[in-house]
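These are the structures in question, set out in turn.
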Structure I
Amino acid sequence: METSAHSLATLPVGKIVCVGRNFAEHARELDSGIPSEPVLFLKPPTALLLGGGMVELPSFSKEVHHEVELVLRISKGGKNWSAEDSERCVDAFAVGLDLTARDLQNEAKKKGLPWAVAKGFDGSAPISELQPCQGLKSVSSQTIQLLVNGVPRQRSPLSAMLFSLPELIAFVSTRFRWEPGDLLFTGTPAGVGPVVSGDHLVATIGTTARLELWVK
């Protein structure tokens, strides 16, 4: 039976695993080194905002940045997967934003403290409706883009990732056990920048995934 985008959303989300610095140009714009292995961090399920709409900026930050990303939904549980295993363990994808309180993150970096608040505040992980995944190669051949008030801010072929989708899924499985419904944010291309109240954001992957947000 064919799976609809609506029915894909019924599986509860457990954890949200995110990948940092997975595009070389983005690492350079943050004045960070190119990683030798995937850089991982987590967002709580309360960060998720499914389907877009209104997103409220946190009162405790004065500089929230957009980071557009491909999001994969894991369909099977397991750990210590190979890249080949990973190909069979994704059933859906979406376009999402890793909203980041950059001022809090920079201050935490200076003090050697965690980024949990900067990355995990409520609504910091908006994603489009989930779309059926016809294979990781098909997804990675597409282009991701973000428009802010109609102006292009971020655009890149997903093939420009430093670590491929099967590599990312397999690597995460050696650090955290995957459970059905878990989400993987796969990293953002260059062009990140601030969003402010009144902004209108449209994120897309090819012609299949689309996320529209209004910033409050």
Structure II
Amino acid sequence: MRSSNGRRPVVALDIDGTLGDYHLHFIKFAEAWTGRTLPDPLAINPGIPLHKHLGLGKATYRACKLAYRQGGMKRSMPVYPHAAELTKSLRKTGAEVWICTTRPYLRLDNIDPDTRHWLRRHGIQYDGVLFGENKYRELVKRVDRNRVVAVLDDLMSMVGQAQELGLPAYLRDQPYNRYNINTFRIHDLKEAEVFFWNLVQQWKADQ
């Protein structure tokens, strides 16, 4: 994975739950895999771990999630409206788009190709892809943190990681993160395009 030594603004985007509807896709798979009826994907999660929200034991949940990943299901995850347009618009402004995902590519050989297939299939443009639980720490190693104008993620833990690094991070609104009322949230990718476009222009004006 390349580093970036340029002087262009950077927008970092998560995939699962941010650009694509992972929550719905995984729950439907888990219903088929377990043979059980699980909670509606739109049901509000009051901030408990997903396996508890779904009523699954941790071992069952982990086995199901592994089967989902190994089965190439990441390739067929639905994309959210305006995902491609968001990335194309940002790059037209002169910004770099970095895809940052917690997917464990070092443990499963298919994660990287499945991820890139999904991005290509849906016309999502990007300048770099970072994997792993420490994705935003890796991002600031690759690019000057002062160039990062926005991070968009659906998980509070990841938004927190980015904020601890001094990055401007925003929460992608989802039923499972509405328990947190103190974080600025983006409701859809069209809103993200307008908001981030303005941030990019402000960054450029300040240089």
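What follows draws every value from the coordinates through simple rules; no lab data is involved. These figures come from a predicted structure and were not determined experimentally. Cβ atoms are built from the backbone, for glycine too; each structure is taken alone.
Name the one structure among I, II that mean count of other Cβ atoms within 10 Å over residues 89-96 of 24.5 was derived from. Working through the options, I get structure I. When helix-only ellipticity at 222 nm (-39500 (n - 2.57) for each DSSP H run of 4 or more, over all residues; to 500) is calculated, the result is -4500; to which of the structures I, II does this value belong? So the calculation was done on I.
Work out which structure the value 34 belongs to, where relative contact order in percent (Cα under 8 Å, 6 or more apart) was derived from one of I, II.
The read-out comes from structure I.
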